[in-house]
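Student: Scrolling down, you'll hit the structures one after another.
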Structure I
Amino acid sequence: MKYEIKVISPSLQKIEVELTAEEFNKFYSEALKKVAAEAELPGFRKGKAPLNLVEERTNPAALLSEAGELAIRDTWLKILKESQLEAIASPRAEILKIAKDNPFIFSLEVEVLPKISLPDIRAISASVKNEEKIEVTDKEVEDSIEWLRQSRAELIDKEDNIEKGDMAEIQFEFLGASEKLPVGIQEDSFIIGKGHYIKGMEDALIGMKKNEEKVFTGEVPMGKKGESSEPVEVKVKVKNIKKVNLPEANDEWAKSLGNFTTLLELKEDIKKGILEEKEMAAREKKRAMILENICKAVEVDAPASLIARETDALLNNLKNRVENETGLSFAQYLEQLKKSEDDVRKEYEQIGAERVKAYLVLNQIEKDEKIEATESEIQAKIEEILKPYSDTDKERARQEIERSETKAYLADEIKREKIFKLLGA
């Protein structure tokens, strides 16, 4: 076997391959045996006919085609191993010459990860400054305390009229609404006074009793960011009313929430948690800015297949979120935006291209700086994941991690962390 790799573009390479007649004949024989195993010829049991007879009765073009496929598949794997090409998709093969007892000549066109010439990444990283001092306000702590009280409130069935602060369990439907809104009866429960996405819903409910129905005119936010609204007739029925009894925030209550002896200890723990979250957010923001600035300084010929793959993932994620979070079909969502799926796809192609570029930049830093994730580092991450599992479930979970792509994901996570530590972020 001999082959020559030619660079068509930074992300596309062409491999011209020639197998000797002897090499190709081995694949031809393999193809013939494969056909013979399924052949049913008169006078012979299935798969038992002599090879020469099977060859005589088989379409020569079909045999050559099978042999060619076997040869290309085997040769491509050998080239991939020898050349260490970073292929990102299966190659496109073109057969140039194929015949029994003759050299087999073909070419492979394959997309590869392009090599990137990086700028001074350390200088770019140093130019991105840290945010001002991160602080936690008393209001943030009190808001968290209030959320904890709400989450642990006692709900008591109530027969009186709905009042502000009550939990209302309702059914509602839009009457005569356009296709932009969900059809049919929907259910919801929320605390009166905390707001509802249908403007006018809370005002309509105040004063109503259990099993009472009412029709009112409300407004529903429209557009991608709810920048406009549309009036709509809404029929609502009260299914249940619950009075919300909030626990008093004191030392005894704090003790019930964990390893705290006073309310002050709980507040200090909350403050520490909020600070850690803010610091993590600031760190991720800085890292994103560093990566963005490096990407701006780099010219990349991103492989089209990677961009298409990322765009598909983004679009599918959007469809799932729309249907799961809004109750709208994707067609209804597009109607609200006054856009077609192709319009949205074009917008996402730009985002996909930016994400692919960022991935390629990180990949090049990893190679240039010889950054690796050791097996011991990966195993340490796995042990962290397994901590919550009982002893009986740990081994099963470990085997599942080994079988899945989790190890590769953890390795990428470790290498990404090393890259940004290298950049001082």
Structure II
Amino acid sequence: MLLKALRLRDFRNIESATLEPHERFNVFTGHNGQGKTNLLEAIYLLGAVKSFRPQTNATLVRFDQKQAVLEAGVDRGGSERIVKIEIHERGKKIFLNNNPVRNLTDFFGTLNVVMFGPEDISLLKGSPGERRRFIDRAIFNAHPAYATEVAGYEDILAQRNALLKAPSLDRTLLSVYDEQLIQAGADLVARRLDFLDHFQPVLERTFGEIFDTSFVAELTYQVRWLDTQPDLESWRADRFEIERALATRLSQTAGEERDRGHTVVGPHRDDLRATLNSLDVREFASQGQHRAFVLAMKIGEITYLEERYHFAPILLLDDVSSELDRERNRFLFDFLRGRDEGQVFITTTHRDYILLDEDLKVFDVDGGEVTERGAVENPVDESAQMISGPMVTGSAPVEDLTPGVPFGDPVSFLGTGALDEDTSEEE
């Protein structure tokens, strides 16, 4: 998978930018606040439709402008596509090969990206929602249709919560929502358990390479709506056991949920537990071990996709090197250089942190202006120039999309939130 051309107009602080990225490494360098992360955000938006950081549509548009336009030429397995997003205050319009996209299921998977930023370093110390976001994004990259499954669950959850808050409870309607929540919730839990089953060996191997093979790194699923941890192996073998557990617990918590006015049972409450030799990383790991574990999770996510599904996602690294110690930073770049393929976009304030000498382009970013410093060895050939001429603007208009329709506000795990309705239940 390659992003062969990128054009931006009136996005954040970028008035206009046109890039022809290198097929391997691309480095955005400059002082803080100049727009480096905005470039990564644009690429992420073109894959996920939602930003990885807090935003409204209005904040994505350059000051005093009415819309932002993001456009990319993408090559996936020899199939070339043009992806375009127009961002307005009221919503987003999405185009694929100049045709309006009306169903995100048809769009997701066109551009797969894995994001690794400074906030990920504290992934294991943060809220459960951050760890749910990690697993849900990883599943989405392997199975784009998972976004639709999560969106369905979130819709059921929102309607059920609204009903629980109502002055008069319609128990017949509640039973309908209960059954829908049980089915959709069981699907999500089953997906997560299946991912962890295949991801665990990759994580363990990667952590051993980064830190020490004498430590066994494990990531286990934590069901937070049950009083005790269930037998997850039996849940993996029999999805109906998940359904039965959800049904039983919903019945047991009916009074509590009515009093609270929200749903306390379901995968929007769950968590991941990281351990080294069975000891909780949050409580017992050193800072070096903690950062090595997070790095293993992110590298493991890429390796998992490459080994299991035979494609390399685009990797976005936002000033990560400044958060890693020298040894871990060197391992990261050894890993990146050692891959047979895989396009990477990196931001940094210090070029010395980026341990790359070939197969790269460097772009200077200053006040929203992006200037290519020059390619170093193996520059992208002319076939990379997929988007020729002016910015594509001739697509048929799509009705303005507002939050609540399929891609006015995509599923939460693609953005800064995670599948997490009840923040009061986080800890």
Structure III
Amino acid sequence: MKAIVYQKSIARYAAMKIIGPRRSAKWATSSFGPLCPVSMCEIDAPSLPSGEWLRVKPILTGICGSDLSVVCAKGSPYFSPLTSTPFVLGHEIVGTISELGSDVSRIENEDSLTAVKVGDRVIIEPALGCRVRGISPPCAACKSGAHALCRNITRGDIAAGIQTGYCRDTGGGWSSEFVAHRTQVYTVPDSVTDEAAVLAEPFTCALHGVLRAKLKPNDTALVMGCGSIGLLTIAAIRALGFKGRIVAVAKYQHQIDHARRLGANDTLCPHSGNIKESYAAWAKSLDAELHFPELGKPTVLGGVDVVFECIGSSQSIDDSIRFTTGGGAVVLIGMPGIPSNIDWTAIWYKELSLHAAYAYGLEQHGSEKHGTKQNGSGDEKPQHTCEMALSILETSGAQLAPLVSNPFELSDYKNALRSALFTAQSKNIKTVFRISQ
């Protein structure tokens, strides 16, 4: 089968780190791409590791920021020993079941069972936790439903890998087929289009981040960055019933337009040029006041109640901390890599809460619309974030689908990567591949 395969090379990684992220992004996706760590290959389809697995043919599959980080060597080496190469990228997927393992007649999501058949449309939870790996008893994280926090991701029936798309044995969405465990799969309602369904995985990440913040009715929320995860965070905030003020930091006009359409009340431009002037504009909008030390950026008092940091750069994390009010919270949703020059004094002085939001799992949320379901005794019980996302997409999928680009063929992967990397030119939010069936 044809697939976009990542091959590890320490020398190439070192070279790309030396030349810097901007040039490495251009070189990795150039016509010849001597530094590009991914290439179109003809490989064998992955086998089913056991009878509890099934085979999926992708329809649409997205390019995630974490994928771009791998391609451009922008990220931290932290995950290197937790993956296995060569691997096929792609974990934001909507596809159809093409083969069922001998023990799969139903898929198993926490405490529910759903009958499935070949041809059913599905999304996946990409985390490769204990149950997926055939490990029993499960670790404490998996037992609690937080499969993405599994401590056994280098053990079990399959090779090391934090997720589908970073494990050599599972394959990934940037190919004509991959394999998934029956506990990873969720069926897609007929009313949800492919364009909305391919957003389910990143939208689920956004939902998890918003739920971590526990927004109160009179709070002001700042969404830092309006790429796909930032815009989906705005949508998630509104979908969970928050009616307060949302301010979004957006770099380009097409991002501003989407942010307002999805529920942002106001938008701000990122800092550039004269830092005092741009900080003054932010302070005016965010109920903050500035004080100027002898060196460095302004000291900020006041600000917003919650910041959702969806960029992961050193500057955006530092700004997020500075513009959060005393006792407020910062939620790191964007993949941070190895930031530098962040002044942590404000976290200590203002007693801020710093939350990380990686992937998702079982959620407890008191929203009247989403987040809990009733058990047999009528009590509320946690609901999986994937189920929440699909429920929201049934009613709001049409609002999110415009975030998806015109799809690229796999063979055109370098243009697809350029589209995802250089959004000022492409004006795309979520770049996707359409996989020919």
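Student: When Kirkwood radius over Cα pairs in Å, for residues 210-345 alone is compared over structures I, II, III, which one is greatest?
Tutor: Numbers: I: 21.4; II: 18.1; III: 14.8.
For this comparison of Kirkwood radius over Cα pairs in Å, for residues 210-345 alone, the top structure is I.
Student: Suppose helix-only ellipticity at 222 nm (-39500 (n - 2.57) for each DSSP H run of 4 or more, over all residues; to 500) works out to -16500; of I, II, III, which structure was it derived from? Intermediate values should be presented prior to the final figure.
Tutor: Details: I: -16500; II: -12000; III: -8000.
Only structure I yields this read-out.
Student: Something else now. Just checking, which of I, II, III has the largest value of mean count of other Cβ atoms within 10 Å over residues 130-137?
Tutor: Details: I: 10.6; II: 22.5; III: 17.9.
Answer by largest value of mean count of other Cβ atoms within 10 Å over residues 130-137: II.
Student: Comparing I, II, III, where is percent of Cα pairs over 34 Å apart highest?
Tutor: Top value of percent of Cα pairs over 34 Å apart, among I, II, III, belongs to structure I.
Student: Of structures I, II, III, which gives 17.7, 50 when Rg and Dmax of the Cα atoms in Å, for residues 82-201 alone is computed from the coordinates? Write down the numbers at each step before the final one.
Tutor: Details: I: 32.5, 94; II: 17.7, 50; III: 13.8, 38.
For Rg and Dmax of the Cα atoms in Å, for residues 82-201 alone, the value 17.7, 50 is produced by structure II.
Read-outs throughout are calculated quantities, based only on the coordinates presented, and are distinct from any laboratory measurement. Just so it is clear, the model here is predicted, and its values are computed rather than measured. Cβ atoms are built from the backbone, for glycine too; each structure is taken alone.
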